[in-house]
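I've put the structures underneath this note.
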Structure P
Amino acid sequence: MKPIRVDYENLALVNAPFKRELLASFGSVIDSGWFILGKSVTEFETNFAKYLGASHCAGVASGLDALTLSLAALKLEKGSEVIVPSNTYIATILSVLHNGLKPVLVEPSIHSYNIDPAKIEERITKKTKAVMVVHLYGKACKMDEISAICKKHNLKLIEDCAQSHGAKFKNKTTGTFGDLAAFSFYPTKNLGALGDAGAVVCNSQSSDNDIRMLRNYGSSKKYHNEVVGFNSRLDEIQAAFLSVKLRSLDKLNAHKRGLVELYKKELKADFIRPEAHPDHFDVYHIFAVRHPKRDKLREYLQKNEIGTEIHYPLAPHKQNAMKGILEGASYPVSEEIHDTILSLPVSSCHSPADIARVIEVMNKF
């Protein structure tokens, strides 16, 4: 008998339960005749801000743009330093560079994979103006410690929430701790669009005004440009899709958390799991384990019809694009994570039977 195939992700299956509503919302946008910054965008912005418990939400074109515009809104002096985790997706660092700022990398905790608060202060200098945290894989950073550091040193705080839709720290939702928070709605996210999309969330009216100008050519009044801006607007159609899927986000997060509980309960101890703690409500955009023979494990799983991913195979400071920018320092914790991490199937399209199959195969490795 041919073994059951378990894909890492299948976006056709992920979106199948929403197909009828997505098609209806698509038709409504077409019938409206309004395709840029219209009713659908406003509706999603209002609903997403309410979901998070934030005052403002401005839709933009992508997660990278959300990060870039968030930093631009801070109006930091060129060359200012921004502390970022050494273990992150490259977009976090690109947003710093695109603003003419200097990324200063801080190592993560080997247990959570998020930036280690205990290592932040030693990297602060007179040029440090902001800290950008990343709630990686759907786990919130330790925001009480990080917020206290920022307050002590008068630093701005930006949250990269690209992977943490609905995640919480001490019952407070990610995206509501910092001065600004950037979200991605890339199709594989827990709240995923059917294309690129993003948003900037904040509790400051002036910051929200700045983001709205920056995303629209630096204009708040048509054909009147007040600042050097961008063209980065959440599309009406994607906003309509996101409003449909937002209504099911809590249900989806609960499903993924249930699948992860199966992994935690049944996987052998050989596979190093991320730490779990009562202060953290994890939403598992990614469920990653570590193993010293990661590459052999992945090959073995592939032969057994089980798909996996590596998030991420190269640490940012090892990327060719960062030559001459992030060179000259060692980040052994980040490298250890990148060399051993493996992302397992944990999608809304997966059933407990799928996860049981993955566990069965892995425990024979």
Structure Q
Amino acid sequence: MAESKGCSCSSAACCFPASDEQGRKTTSRVTFQDLWGNFLARIGIGRNRHRVNPGLYRLGDPGREAPVLVTANYKMSFDHLRSRLPGRDAWILVLDTKGVNVWCAAGKGTFGTKELVSRLSVTGLEGVVEHRTLILPQLGAVGVAAHEVFGKTGFRVVYGPVRADDLPRFLDNGMKKDAEMRKVEFPAADRLILTSVELMRALGFYLPAMAALLAAAWLLRPALDRIATFEVVSLGGAVFIGTVLFPWALPILPFRPFSAKGAVLGAIWSAVMVLVFRLRPAEALGALLVLTPLVSFLSVNFTGSTTFTTLSGVKRELSVAIPAFIVSAGIGVALKVLAGLRLV
């Protein structure tokens, strides 16, 4: 019973093992509760707890020759995989990725060689199936050294298609991929799916801050009326641009680093605010130095969930960008205060 703690599956059959040898039972049916939990995770509510227990699961009634599919213990990843295999029998080996999806976990190393080898040993998979083949998501390849897995366990790693939707065709085709199954695409629809978590996270800071500012403006009106209006509009626009507009515009923005791409949008938004509110030079410079790094910072949050970046590149970028954000925003806030006091 203790093993089921923290499980967010919609059915106890997804959490409690029938036996260590048989694995836990699951189905391809996704319930309303599953969909609701996935929706909440999309907007950042309970995201870190949205996971299933790692281990071996039985989809349908798999025999000793049934395929073994490997995935992460992020609940949405698990649901996405099993729901694409209706009417099929398979084993699903769930790795402990700390509730992170395959793609991100592979970059972090939790969907990796060490965890896969360990999970094979813990579940005793060699005694469950006759074959020695594991089907891994192609996007998890960066975290797994297939030759090491084979050398330590005798299991051969086969990388499946990029999208789970292609799994039935992949399995029916003798575990062979065509060109479409190998293609990694990242269209606008996929990029916009990512906006909800970042938008909700940013609003968690923006809304309380603006509520406090508006309350202060009401108490001290008319002294703070113009300042409050500017901050509400300019910061609200920056939040929207950095979390929603940026991922949509990603491919058409100049420069490679996300911080530079975001800075372009931030500078444009700053210019718009300067013109709309007819800011004085010191106010305009303060707005530029605050809004630009804010949009840039929000934009950088998308680096871990796109095909546009690499882990080493992101580390190099952040080592420069983060100090720049802090210095720019600090000078900008100081200028805004001095301008508000009419000292510059």
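Read-outs: derived from the displayed coordinates by stated rules, not from any lab. Not measured: the values here are computed from a predicted model. Cβ atoms are built from the backbone, for glycine too; each structure is taken alone.
Odds and ends about this structure:
- Label whose coordinates, when relative contact order in percent (Cα under 8 Å, 6 or more apart) is calculated, return 23 (choices P, Q): P
- For helix-only ellipticity at 222 nm (-39500 (n - 2.57) for each DSSP H run of 4 or more, over all residues; to 500) computed as -11500, the structure of P, Q it came from: P
- Among P, Q, structure where FRET efficiency 1/(1 + (r/R0)^6) of positions 27 and 155 (r between Cβ atoms, R0 = 25 Å, to 0.05) as derived comes to 0.00: P
- Identity of the structure behind 24.6 (criterion: mean count of other Cβ atoms within 10 Å over residues 235-242, calculated), options P, Q: P
- Distance in nm of label points 7 Å out along Cα→Cβ at positions 67 and 163 - structure with the largest value, from P, Q: Q
- Origin of the derived value 26.9 (mean count of other Cβ atoms within 10 Å over residues 179-186; candidates P, Q): P
- In this comparison of P, Q, the computed figure 67, 55, 38 for Cα extents along the principal axes in Å is attributed to P.
- When distance in nm of label points 7 Å out along Cα→Cβ at positions 43 and 107 is calculated for each of structures P, Q, structure P comes out greatest.
- Of the structures P, Q, the one that 22, 44, 21, 10, 3 was derived from, the read-out being P(r) over Cα pairs in 10 Å bins from 0, in percent, for residues 219-274 alone: Q
- Identity of the structure behind 4.5 (criterion: distance in nm of label points 7 Å out along Cα→Cβ at positions 227 and 251, calculated), options P, Q: Q
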